[in-house]
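As C-alpha cells, here come the structures.
All of the numbers you see were taken from the coordinates with simple rules; none came from a lab. This is a predicted model, so every value here is computed, not measured.
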Structure P
C-alpha cells in the first residue's frame with residue numbers, strides 16, 4: 001500500500017516536480033493549488049478513511065497564507081504530519097517551524113535527497 005501525500009502549492013512547475021519526486025518514492029500524490037481546495041481534499045480524505053500520510057505546505061499561497069491553511073488542517077487532524085515548503089528561507093515560519101507544529105522544512109529549490117531526508121525523519125521512507 002503506497003503512502004499518500006497532499007501537495008499544497010500554487011506554482012505548477014514546483015507542484016509537478018514535487019509530485020514526480022514523491023511518485024518516484026512510491027507515494028500517491030494529490031495536488032491543491034490553493035488553501036480552500038487543500039482543506040476540501042484533506043477533509044474528504046479523512047472522511048473517506050484514507051487520510052494523507054504527509055502534507056507539503058507552500059507558505060506563499062493566493063488568498064490564504066500557507067501558515068493559516070496549516071492551522072485549519074491541524075484543527076481537522078491534530079496529528080497531521082506537515083512540511084513547510086518555501087523559497088523564503090529567512091521567513092520566521094521557517095526558523096520556528098517546530099514551534100508552529102510543522103514536522104519538517106524544505107527550502108526551495110530542494111533535491112530528491114533533501115526530500116528523502118525529511119521523509120525519513122517522519123518515518124515515511
Structure Q
C-alpha cells in the first residue's frame with residue numbers, strides 16, 4: 001500500500017505499519033480462537049468474551065477495542081457438562097457468559113463452571 005504495509009496476525013489483529021518510521025496502527029481487532037460466547041453492555045461500552053481467554057471492551061461508536069483482559073490464568077478441565085469448543089484453550093480459559101453490574105463490576109462465567117467477579121477497570125486498558 002505505497003508507503004505502508006498491512007499485516008494480519010494469528011491474534012485476530014490487522015495492523016498497518018508505516019515503513020518510514022515503523023509506527024503501527026491497529027486497523028481491526030477481534031477474538032481469534034474459537035467462538036465468541038459472552039456479550040454484555042452498559043451505557044458506554046460493549047463487552048465480549050469467548051474461547052480465546054479474552055474479555056474485550058468495545059466502543060460502539062468508533063467500533064474499536066478499548067481494552068482486553070484474560071478470562072483466567074487457571075488451567076482446569078470441566079468435570080462434566082461443558083459446552084463444545086473449537087479452541088485450543090482449556091475450559092477454565094474459555095468464557096461462556098458475561099454480565100455487567102450497575103456497581104462497576106463484570107461477571108465472567110467460564111466453561112468449567114467457575115464465575116469471576118472483577119472491577120470493570122480491569123478491561124479498560126488497551127492490550
Structure R
C-alpha cells in the first residue's frame with residue numbers, strides 16, 4: 001500500500017513539475033531575457049516549501065504516516081529531489097553536524113555536476 005501511495009504521488013509530482021516548469025520558463029521575463037532556468041528554480045523552491053510544510057504537519061501530528069509518504073516520497077520526489085537534498089542538509093545542521101552539512105552540499109553539487117558532465121562526454125564519444 002505504501003509503495004502504491006509513493007508511486008501515485010510521484011506521477012502527480014512529475015506531471016506538476018513538467019507543467020509548472022514549462023509554463024514558468026515560457027512566461028517569466030527573466031528566463032526570456034537572460035535565458036535563466038526560472039522554471040527549475042520555481043519548482044525547486046516550491047518543492048522545498050511543500051516539503052517543509054509537510055514535515056511540519058507530520059511532526060505536529062496533523063497528517064498520518066501514509067500522507068507523509070504520499071507527499072514527501074511521492075509528490076515531492078516526483079516534483080523535485082532538491083527538496084529532499086535541502087531537508088537532509090538542514091537536518092544535519094539541526095543536529096549540530098554543520099561540517100557534514102557543508103560536505104553534503106559540496107559533494108552533491110560538485111559530484112553531481114561532474115557525473116552529469118562525464119555521462120554526457122562518455123555518451124557523445126561512444127555514439
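P, Q, R: which one has semi-axes √(5λ) of the Cα gyration tensor in Å, as calculated, at 27, 21, 17?
R
From P, Q, R, which structure was helix-only ellipticity at 222 nm (-39500 (n - 2.57) for each DSSP H run of 4 or more, over all residues; to 500) = -12500 calculated on?
It was calculated from structure P.
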